[in-house]
Structure P
Amino acid sequence: TGVTTNRGVVHAPHTVIAAGPWSGVIAKLAALDLAIAPTIRQKLVIPNLPVIDQSGPMTIDDETGSHWRPALAGAYALRTDPTTPVGEPLLEVPTDDAMAHALLDPASPTSLALLAPFWRDVWRDGPPAWHLMAGQYEYTPDHRPFIGPTDQPGLFVNTGYSGHGVMCSAGGARRTVDLLLGRAAAAEEPFRVGRPMTSRARDVL
């Protein structure tokens, strides 16, 4: 196995695809079909909001998926919208101001104010300065990652964390190394590429 770059071919006995939303596209170059669904996710950044207790917890509305947590001198606010369509992997991921209003406007059915009334006061006093950031989750049908060898000799994958990459990446990387070095049994790997796949509803987060 190996990788072709703009500086030539780099040969290696093992190659790991760990390219997030681009993993499915890269896998196709090796005639491997990975069920990866790139999906845009956005984060509302409010840099300064004194009403937010910076020692407070992340707070989640389990009914709507809207949630926020203290950050900077304000908050990060998010919502995993289950209606967001699957798209192609993107280098530049667009944002949509409607997402901010869906979280901040008390009239919105996904408003943060439904769970914590102080957000109504934030809106009433004039929406604070904010901006949006965006990226892509790489969903698998069962919302569990692909980890381990493929049917292509020497080709491994570590991808498809479905929005939980930050939490699971260290353990997933350790598992990938163990499988690559033969310290774990690939046939028993619960996250193997060829596992029985049952579609799951999208997680709240």
Structure Q
Amino acid sequence: MDHQFQLPGSYKKWTYGLIGAGVIALLYGIIMFHPFEHAGHGTHSSSTRFWAVLLQNSVFFLLVVNAAMFFICVTTMAMAGWVVAFRRVSEAISSVVPILGVLTFIILMAIVFGGRTDIYHWLDKDAVANDSILKGKSGFLNIKFYTAWSFITIFLWWILGKKMRSLSLQSDKDGHMDYETGKKWIWNNTVWASLYCVVFTL
């Protein structure tokens, strides 16, 4: 008996249709809001809105799919057995992290290296020089640190989530475990879940 879920054809059509609508909306935004105009010139408000919407939506959905893995890890550390009934759903949701992570990172880098001071005030060197608060935070509010930390964070979310899913699949593959094997599997699950929770909360 095959327990693998097969996506109905109608769902695939809706999926491709929504992806197409998203691409059209993005192209419309690029044409109408002139997102590559320099911040503070020309269509400043429209350009700002374009990047703000992209930033908000990409980060929001990236955190949503990460929250699915966070839920798995928290219930793993709590030794909750009831979550097994629908754990695969959360794992499937969290598997999108690499895709959304790459998209979010591209958007973040476009904002940072594009000098979008209208989005991130700390990109303005003159503003930092004249603001004691921004100056005090300049150790981590700078392009190098922001780029490195964004990359490391997204990468760790992906690699730790992938490890948790592989441990889950291992339990299916091994089937019935003896005491020692089961003990080791639970320990590995708990350790990796703990690491994920630490990274996620940071």
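Every number in this text was worked out from the coordinates using simple rules, so none of it is lab data. All figures in this text were calculated on a predicted structure; none of them were measured in a lab. Cβ atoms are built from the backbone, for glycine too; each structure is taken alone.
Looking across P, Q, the calculation of helix-only ellipticity at 222 nm (-39500 (n - 2.57) for each DSSP H run of 4 or more, over all residues; to 500) that yields -25000 traces back to Q. Highest-scoring entry among P, Q, by distance in nm of label points 7 Å out along Cα→Cβ at positions 46 and 94, is Q.
In this comparison of P, Q, the computed figure 1.9 for distance in nm of label points 7 Å out along Cα→Cβ at positions 62 and 78 is attributed to P.
To test your reading of the models, identify which of P, Q gives 39, 17, 16 for semi-axes √(5λ) of the Cα gyration tensor in Å when calculated. Structure of origin is P. Once FRET efficiency 1/(1 + (r/R0)^6) of positions 86 and 134 (r between Cβ atoms, R0 = 41 Å, to 0.05) is evaluated on every structure in P, Q, the highest one turns out to be P.
Who wins on distance in nm of label points 7 Å out along Cα→Cβ at positions 14 and 30 among P, Q, i.e. which is largest?
Q
Computing distance in nm of label points 7 Å out along Cα→Cβ at positions 102 and 150 across structures P, Q gives 3.2 for structure P. Tell me which of P, Q gives 17.2 when you compute mean count of other Cβ atoms within 10 Å over residues 118-125. Working through the options, I get structure Q.
Distance in nm of label points 7 Å out along Cα→Cβ at positions 110 and 158 computed as 3.2: which structure among P, Q? The read-out was computed on structure P.
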